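Computed from the coordinates by the stated procedures, all read-outs in this text should not be read as laboratory data. Small disclaimer: the values here were computed from a predicted structure and weren't measured. Cβ atoms are built from the backbone, for glycine too; each structure is taken alone.
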Structure I
Amino acid sequence: MSSNRFFIIVLCILTIITCALLGSVIAGVRYIEHVNRENRYLRDQIRDIEDELGDLERELDKLRSDFEDLEEELLELDSLLYGVEVRKMEATAYAPHDDAAVAGMCYQGNPNITATGDQVGDGIFAVDPTEIPYGSKMVVIGSDWIETGKALDTGSAMRSNENLIDMYKPTRQQAFNFGRQDVLVLYREPSK
């Protein structure tokens, strides 16, 4: 009986050891499965981050290219604007060709000829020539319009108000409708 007892005790001990080992193995397997899940998750995260990094690198390359293009455009604009003056002024309009044009108000002298001897027409601006020299190329920007031309005429109102320009209009009604407007004037004096 003592050998049976010994055998049962050994069997119990072996069962306990086997259970403990089996529990450890199961815990180890679960831990390995957990680590594998974490590794897959981290690999997926790394892949997503690498994709985002690739997108950001492409976006950065695009921004660098856009910046280089803007630098080129800025240099071109700078060369175009070299010598350009900018002034905030007031604009009125005159219509020397209208049948109802009044001498002294709409024109002085010949209504078809500017103070510089040029033909009166679209793109002609009357200015104070001591402020904006005759022949200056001009861009006049209103609230919702832009007009280009040259400073080729003057008038007594312009000579007495350095911040006033007068713009040619075909009819007196168009000149009246134009009224007085605040404008931004860009001009470049003619080459000497």
Structure II
Amino acid sequence: MLLDQNFSLKIADFGFAGPVDGRDGSGYLTTTLGTMNYMAPEIHMKLPYQGPQVDLFAAAIILFIMVSGHPPFVNTMPEDKHYKCLAANRADLFWKIHCKTKGEAYFSDEFKDLVQSMLQLDPTHRPSLSEVFGHPWMQGETPSQEEVKFEFEKRDKKVKESQQKEKEHSMESQKRANMRTSGQAVRAGGDGK
């Protein structure tokens, strides 16, 4: 996912695309590709999979991160302590864990419903893309382009300020280390040679 100069979202694929009908025309793919933490369980379990279903799963992880600021689980295997809650149809426990630090009202019921439907262990139980777009959470208010740009400019400024502080701190640490090294050389009785 990329942002252009106006902070408009661009979705890009850097080489992992496959034919929708599968490489053999069956509608299924078998290649293990992508980032481990975004792979749908069927890829981890080395099962044939359909591209749109695994892409939807990855999109749910990205959506969760965008809303919460962190991933929903460590990996997408049913053994993962967080994903296990969803895989075992215990979404209530999954949300309880994630609301512990954010508060009960942080995630709306519509958001919870959408995300847990997109993260279903069984890919045939995941919604289609048109069902996702028709979901009540997707029908809610959205910020204007100007509001998005303002917010991202504010965040960009904050990131740059943080990077500058980090750079200054690093330079100051290096300067102190150099002073200690040169002080040790002088105490050793010479120019350090």
A value of 13 was derived for relative contact order in percent (Cα under 8 Å, 6 or more apart); which structure in I, II was it taken from? II
State the single structure among I, II that was used to calculate mean count of other Cβ atoms within 10 Å over residues 130-137, giving 17.2. I
Source structure (of I, II) for Kirkwood radius over Cα pairs in Å, computed value 23.8: I
Where is distance in nm of label points 7 Å out along Cα→Cβ at positions 122 and 154 largest, in which of I, II? II
The highest value of FRET efficiency 1/(1 + (r/R0)^6) of positions 74 and 114 (r between Cβ atoms, R0 = 41 Å, to 0.05) among the shown structures I, II is in II
Given a computed value of 10.0 for mean count of other Cβ atoms within 10 Å over residues 34-41, which structure among I, II does it belong to? I
